1. Which of P, Q yields 2.3 for distance in nm of label points 7 Å out along Cα→Cβ at positions 292 and 324, as computed?
2. Name the one structure among P, Q that mean count of other Cβ atoms within 10 Å over residues 44-51 of 25.4 was derived from.
3. Could you tell me which structure in P, Q was used to calculate helix-only ellipticity at 222 nm (-39500 (n - 2.57) for each DSSP H run of 4 or more, over all residues; to 500) as -13500?
4. If relative contact order in percent (Cα under 8 Å, 6 or more apart) is calculated from each of P, Q, which structure is the one that comes out at 11?
5. Here distance in nm of label points 7 Å out along Cα→Cβ at positions 156 and 180 was calculated and came to 1.2; which of the structures P, Q was it taken from?
6. Could you figure out which one of P, Q the value 6, 26, 36, 24, 7, 1, 0 for P(r) over Cα pairs in 10 Å bins from 0, in percent was computed from?
7. Figure out for me which of the structures P, Q the number 21.0 belongs to, where mean count of other Cβ atoms within 10 Å over residues 164-171 was derived from the coordinates.
Structure P
Amino acid sequence: MAAVQRHVTEFCDRFGLQLPILEAPMAGACPPELAIAVAEAGGMGADGVVLDPPDRITAWVERFRAGSAGPFQLNIWIPDPPIEAPARLRAAEEYLGGWGTPGEAGAAAPVFAEQCEAMLDAAPTVISSIMGLFDAAYVERMHARGIAWFACATTLSDALAAQEAGADAIVAQGMEAGGHRGTFDPAAAEHTDVGLFALLPHLVDRIRVPVIASGGIADGRGVAAALALGASAVQVGTALLRSPEAGIDEGWAAALADLPPERSVPTRAYSGRLGRAVPTPFVTAWTRPGAPPPAPYPDQRRLVGRWRRGAATGVDPVNQWAGQGAALARRAPAGTIVQDMWDTACALLA
């Protein structure tokens with residue numbers, strides 16, 4: 001217990017936390033109200049900005065700071081090298097045609113360099129990355145402004161690379177986690193399916209910087225187990241999605257209730273990048289015999305967006321991400337969820 005308390009206290013003191021629970025930065029499901037609730041409960045709020053242009057990043061931060069002086073992180077994907085696969089793109093487009101007529105193309109994707117500048121200007125407690133590493137010059141600028149870098153890793157080799165590149169903490173993402181898997185190599189995602197409680201001690205024993213546990217943690221028992229295995233903090237996402245502050249689509253929220261761990265599925269159907277989701281009819285349709293593989297990222301994301309904006313039926317209106325702990329997600333205020341997690345963890349660790 002003493003070692004656990006030391007790791008937790010050092011981490012919380014360093015990053016301005018009252019308790020070691022971080023909101024996962026879920027793009028499209030992190031309104032400022034959710035981040036404020038987590039931060040006001042003593043944890044760290046978050047926003048996933050991969051789809052946000054600079055003005056939207058700035059607006060989110062202003063709304064957060066109007067409601068809380070607590071710590072928060074902004075998270076972004078490191079861009080994948082472009083994949084040219086015209087045959088896969090055509091096949092996916094033809095398959096989507098079975099759901100109806102597509103709408104107009106959406107707005108151009110935000111420019112990564114501009115997003116990075118907006119994050120620096122916002123001066124959050126933490127800028128975090130997934131799918132790869134920031135370049136050395138950006139890390140130096142980040143640190144010069146007093147901003148920490150948290151890097152997501154799903155393997156020891158990725159974690160070591162992030163540590164050597166200057167990461168201040170590693171987010172150890174187990175395969176139980178909802179949403180996108182953070183492998184640096186997009187083609188390797190299916191093969192890096194390591195559970196959190198195997199990955200966590202493997203990293204803790206070999207990494208100098210603090211390790212944050214992420215994946216399948218949805219109550220105080222998971223928090224206690226992760227801290228006992230050497231994590232300095234935990235990051236939770238699916239556990240917060242049924243809170244009123246999250247404000248997600250009601251169909252998605254209902255699908256999380258009582259979803260068994262074995263029912264959430266890894267899929268590329270929404271974006272072309274592998275992520276864990278609810279097995280909706282749309283998601284499972286891409287696994288039927290004769291179905292084509294989804295187009296690569298970001299082509300698949302753009303295609304699905306077009307059909308959502310068109311005259312289509314059966315295309316999920318939102319990405320229904322779900323971690324394997326979804327059945328533990330509660331309809332309760334986010335602050336209550338976070339505090340209950342910590343109270344239960346403290347009782348167990350004591």
Structure Q
Amino acid sequence: MRVHINQVCEGCIISKEVYSISHRPLIRKSTVLNQDLLQILRAFLIDEVEVEPFLNNGTAFKPAGASLVSRARSADNDSAAEIRQNTDFSVMYLQAVQAYKKLYLDWQSGALVDISKIRSLLIPAVENGLNQPDEIFKTYHYSKTDEYLYHHSVSVALLSAYLGKRLGFSHGDTIQLAMTGLLCDCGMTKLDQGFVSKKIALTDKEYKEIKQHPVYSYKMLKNIVSLKEAVKVGVLQHHERLDGSGYPLGVKTDQLHPFGKIAALADTYQAMISERPYRNRQSPFKVLEQLMQDEFGKFDLTALNELKKGLLKFSSGTNVRLSDGRKAEIVFVEDQYPTRPLIKVDETSEIVALKDHRHLFIDEII
């Protein structure tokens with residue numbers, strides 16, 4: 001929906017890129033507006049913006065005052081149906097985040113983990129996401145630094161389910177994998193929340209304490225008879241690594257449960273691509289490169305390959321945004337360099353081989 005700048009508020013989600021008078025991108029699609037961004041829009045004399053019909057907490061956006069100018073995004077019925085479907089997933093995801101936030105705050109107050117509540121908030125979002133998996137790879141757009149932990153847990157759950165399905169797990173085990181991803185950080189509620197949400201790097205002492213959260217999470221779950229042992233072990237092992245470099249136990253390879261291996265990859269990937277209180281987000285494509293190269297040998301290779309396939313569903317003709325903000329079109333993808341294809345820059349029609357420009361990379365598909 002298109003609304004006047006005076007009608008938008010914090011929590012509105014931009015549905016179409018906002019450009020300055022000089023035609024430079026000002027705010028990207030799927031950005032969640034806050035007070036700073038609202039001031040930027042006014043400073044650049046932006047009169048109207050396109051926003052989603054829901055806020056980032058999953059509730060409907062109801063602008064006050066003047067009537068809204070609605071635009072059809074496509075005359076094609078199939079495209080319209082796809083937009084409605086995607087909106088449904090976005091709402092489900094955001095509602096799941098807010099439901100998880102409530103549970104997290106309850107756990108901080110001493111409440112026990114209620115598996116029936118976990119299933120109620122998670123299963124609808126998982127099943128919807130598995131029907132349109134491309135949306136699972138976009139949830140980082142909705143995350144805000146002050147609610148990072150809640151978005152992270154739900155995103156890890158969804159990605160864990162996706163990887164499980166791609167690896168041939170049964171539907172029941174896929175749901176269990178999602179529960180593993182969601183519950184990995186429940187033990188964070190037993191830590192000092194001051195440094196859980198700290199906006200600068202942790203001290204050695206604080207990091208040592210943070211590294212105990214898988215143990216706290218496991219202890220919160222170990223006596224729940226309705227929860228599979230595989231979930232509990234997966235939660236305990238989600239920071240372990242195949243080469244033994246992880247924590248809290250330093251176990252490796254065949255000592256790791258499949259649930260733990262999948263949760264480890266999903267947790268690391270989502271953490272690296274998300275905006276965090278003390279660190280900016282990284283490009284999903286840059287993160288994939290790091291996982292495949294710098295972190296090689298630490299994560300399950302079959303799961304990593306499925307992550308790569310899911311993220312790299314692009315081909316010649318796909319439009320992308322580069323790390324320097326420029327838009328480009330993919331011309332050719334080499335099997336040896338899947339994250340660094342040959343691209344044509346929109347503004348100049350220059351052909352660039354990203355494999356020869358290590359400082360430049362794909363930021364996202366547009």
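1. Working: P: 3.3; Q: 2.3.
Answer for the origin of the read-out: Q.
2. Working: P: 25.4; Q: 16.1.
The read-out was computed on structure P.
3. Working: P: -11000; Q: -13500.
The correct label is Q.
4. Values: P: 21; Q: 11.
Considering all the candidates, the number was obtained from Q.
5. Values: P: 2.7; Q: 1.2.
The structure behind it is Q.
6. Values: P: 6, 26, 36, 24, 7, 1, 0; Q: 5, 22, 32, 26, 12, 2, 0.
Here the read-out was taken from P.
7. Working: P: 21.0; Q: 16.8.
The correct label is P.
No value in this document is a laboratory result; all are computed from the given coordinates. These numbers were taken from a predicted model, which means no experiment stands behind them. Cβ atoms are built from the backbone, for glycine too; each structure is taken alone.
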